[in-house]
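Each structure below appears as structure tokens.
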Structure P
Amino acid sequence: MYRLGHPLAQKIIEQCKAFTPDSKPLTFDYSKSGKKISILEPLVGKSGFMRVICQAVSALETEDFIFLSGVCDDGAAVDAEQCRRFFSLGASEQPSSCSSVPEHLRAKLEEMLRLQQKDTAAKLTERNGVFFEIEMDKLDRWAEDHRKSLKTTLDELDLKIKDTRKEARSAPNLPTKLELQRQVRQLEEKRNAAWREYDDDAQQVELKKDALLDEISQRLKQQTRQEELFLIRWHLN
């Protein structure tokens, strides 16, 4: 079994998408399939039409979605999951050519597809929102952890500087005072370096936040391309 992203799998998918099926009606055989598919049972003996489209949504990346809509001759809707289960059955072509879709049934098919597309767009927006919140929270938590770590380091350095200065004031001679003052200066430099490191890291966090905002903005600028894969006349036996 190939992964979906495997080059051979992608080639097979592209070949299937490029294939144009015959326009002859299809009879799907449920009664003799030996399968128990409860959602198809109400459709046994009925006929209708099914439309399948592929919609590519491009933002930072491209995702393909397959939408299926079906309708019976009496106008009853056949939902996407029912349509999918049709293809777990064997099917045979009928000798007659596919009749044209009555306008009211075509409108029904189109309406069902629009609802699926709207639902998918809402889910993509929600997913991008969750992604944004998670990534922003990661940056905020990293900055907070870094602030806490810096405060601990600074508190330790401040205490050492205070103690060393006190020791220098009470030193018995000048050489010792000089040496302790040098230590104070070294500790102060370490404290300054810690502040500089924090400032640099804080700037990096802001840059990453700006990049994240740009990325989300790009994800919201979706471009869609729709391609009809097939429209069939069906009968469920």
Structure Q
Amino acid sequence: MTYPYSTTGPIGTAARLGLIVLQADETIEHDFRRMFPVNGVSLLTTRVPSGLEVTNDTLSEMEGHLTDAASLFPTAAEFDAVAYACTSGTAVIGVDNIAAQVRRGCKTQKVTEPVSALIAACHELGISRLGLLSPYVRDVSESLRMVLDQAGIVTPAFGSFDEAEEAKVARIDGPSIIAAACDIAAQGGIDALFLSCTNLRTLDVISEIEGRTGLPVLSSNQVLAWHLAKLTDIRLAGHFGRLTA
């Protein structure tokens, strides 16, 4: 027997979001499930090939895969915003190139990534001097610092775990992040701290670092979720540091 049926609209009455996640990333999807409301927000993810080690060369190679990754979203999906989830990759590939490649692969009104999100967050909070904690090797970290400097955001206090392997970055624990961030804050001369990398487990340490240092603390996943919320006029499902939407 054949049954009749009726249809309804897409999931996501408040916002329809897309997230392009690095193949090596184990963290951001877990964080986003906590930050976005369960009801009213559709969040679809796809993966883009990424290297086992993070270098400027492996980051640059991702540009050629972004359109294919975006094309793996459901073909019927029309997004309010799509985010590419890589901070250092954005610094190397470039904001405009990322937006162009993503738009070739899917239908979206807006495109963002952690660098644009961070710059927007700094403007929101009046921040021009950041303390930067990076998990990565010097060349990768310097690419990000240069892009931020071009946007009028200097990073006079800096530190890194100097780790090239993505799998190890995802395992850096909270106490290590807290200790490093507090040491960077002690260098002085900054308005806030930024914990870079979507694979770094930062969400649960932001409040403690803010409490210890007295500074606003931003992180890649936090600012990216905040920016998506700002772009689509929705509220996040909780407060994660001083940056709220």
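Rule-based calculations on the coordinates, nothing more; no lab input. None of these values were measured; they are calculated from a predicted model. Cβ atoms are built from the backbone, for glycine too; each structure is taken alone.
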- Task: Out of P, Q, choose the structure whose coordinates give Rg and Dmax of the Cα atoms in Å, for residues 114-153 alone equal to 17.4, 58 when calculated.
- Result: P
- Task: Consider the structures P, Q: one of them gives 43 for percent of Cα pairs over 24 Å apart as calculated from the coordinates. Say which.
- Result: Q
- Note on the structure: When relative contact order in percent (Cα under 8 Å, 6 or more apart) is calculated for structures P, Q, the one with the largest value is P
- Message: Between P, Q, which one scores greatest on FRET efficiency 1/(1 + (r/R0)^6) of positions 50 and 202 (r between Cβ atoms, R0 = 35 Å, to 0.05)?
- Response: Q
- Note on the structure: Candidates P, Q; helix-only ellipticity at 222 nm (-39500 (n - 2.57) for each DSSP H run of 4 or more, over all residues; to 500) computed = -20500; producing structure is P
- Matching 14.7, 45 (Rg and Dmax of the Cα atoms in Å, for residues 90-225 alone, computed) against labels P, Q points to structure Q
- From P, Q, which structure was distance in nm of label points 7 Å out along Cα→Cβ at positions 10 and 186 = 5.0 calculated on? Q
